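Asks: Take a look at the structures below.
Just so it is clear, none of the values below were taken in a lab; they were calculated from the coordinates. Values in this document were obtained by computation on a predicted structure and should not be read as measured data. Cβ atoms are built from the backbone, for glycine too; each structure is taken alone.
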Structure 1
Amino acid sequence: MEKLKSIYASAYSATLTIASVVALTIGAELSAPFKNWLAGFTGHHWVTKSWISIIIFVLFFFVFRIAGKSVNELRTKRALLVLQTISILGFIAILGFYIYETFVV
């Protein structure tokens, strides 16, 4: 049961982290002031995004680990499916954005 709770928490934490990184990446590319604001924390916007990613993952891991009292195999499989789906959609979003930026704009 404890292993399932950790898998469940990791999957949903990673899902939120991926969604955040996609949003931060596209937002930073669309807004120079936002990119500069991110860079102002650590010297480079990617380093700041990395730290934000770590913070989001760890924070939500503990939130989901504590809140997931009735985790079972079905809920864990669903969490992994959501993670897989968001990973693919995040990849498509960033790839599509950069293709659009390269060839259209």
Structure 2
Amino acid sequence: MKIAVTSTGGSMDALVSEQFGRCQYFLIIDSETMKFEAVSNLGEQIQSGAGPKAAELIINKGAQVLLTGHVGDKAEDALNKSGIKIVAGYKNTIKVKDAVENYLSKLKGG
């Protein structure tokens, strides 16, 4: 499964970003291998429509799950239409790798 995580940096040791549309990076992580791709969020710089633009980006990357702090209404609509599961409420005090490991352990009933 591909998991997208909003991130403050381009590594698994970066902190989760609480912002979806205006995060610096998305890490697209393969849950089987834990290999990842760091993708710069081009929507971070635009005046309006950052959320839907960010949603389009992770949809095109094939993400099935999104781990983030908060998603705005328009972006949430786009993600829901694409069948991406949104797991919100993360704070920027947890590393990306820990957020992913926590999520996967909950899936396994841990």
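Asks: Of the structures labelled 1, 2, one was used to calculate distance in nm of label points 7 Å out along Cα→Cβ at positions 31 and 47, giving 4.0. Name it.
Replies: Values: 1: 2.3; 2: 4.0.
Only one of 1, 2 returns 4.0 for distance in nm of label points 7 Å out along Cα→Cβ at positions 31 and 47, namely 2.
Asks: Turning to a different aspect of this structure: If you work out Rg/Rh (Cα atoms, Kirkwood Rh) for 1, 2, which one comes out largest?
Replies: Values: 1: 1.08; 2: 0.93.
By Rg/Rh (Cα atoms, Kirkwood Rh), the leading structure of 1, 2 is 1.
Asks: For which of 1, 2 does helix-only ellipticity at 222 nm (-39500 (n - 2.57) for each DSSP H run of 4 or more, over all residues; to 500), calculated from the coordinates, equal -8500? Could the numbers behind the result be given before it?
Replies: Details: 1: -31500; 2: -8500.
Label of the source structure: 2.
Asks: Still on this structure, I have one more. Looking at structures 1, 2, which one was relative contact order in percent (Cα under 8 Å, 6 or more apart) calculated from, given that it came out as 47?
Replies: Values: 1: 47; 2: 31.
Answer for the origin of the read-out: 1.
Asks: Here's another thing I want to ask about it. Can you rank 1, 2 by mean count of other Cβ atoms within 10 Å over residues 7-14 and just name the one with the largest value? Numbers along the way, then the final one.
Replies: Values: 1: 21.2; 2: 17.5.
Largest value of mean count of other Cβ atoms within 10 Å over residues 7-14: 1.
Asks: For distance in nm of label points 7 Å out along Cα→Cβ at positions 23 and 39, which of the structures 1, 2 scores highest? Intermediate results must be reported in sequence, preceding the final value.
Replies: Working: 1: 2.4; 2: 1.1.
Structure 1 comes out on top.
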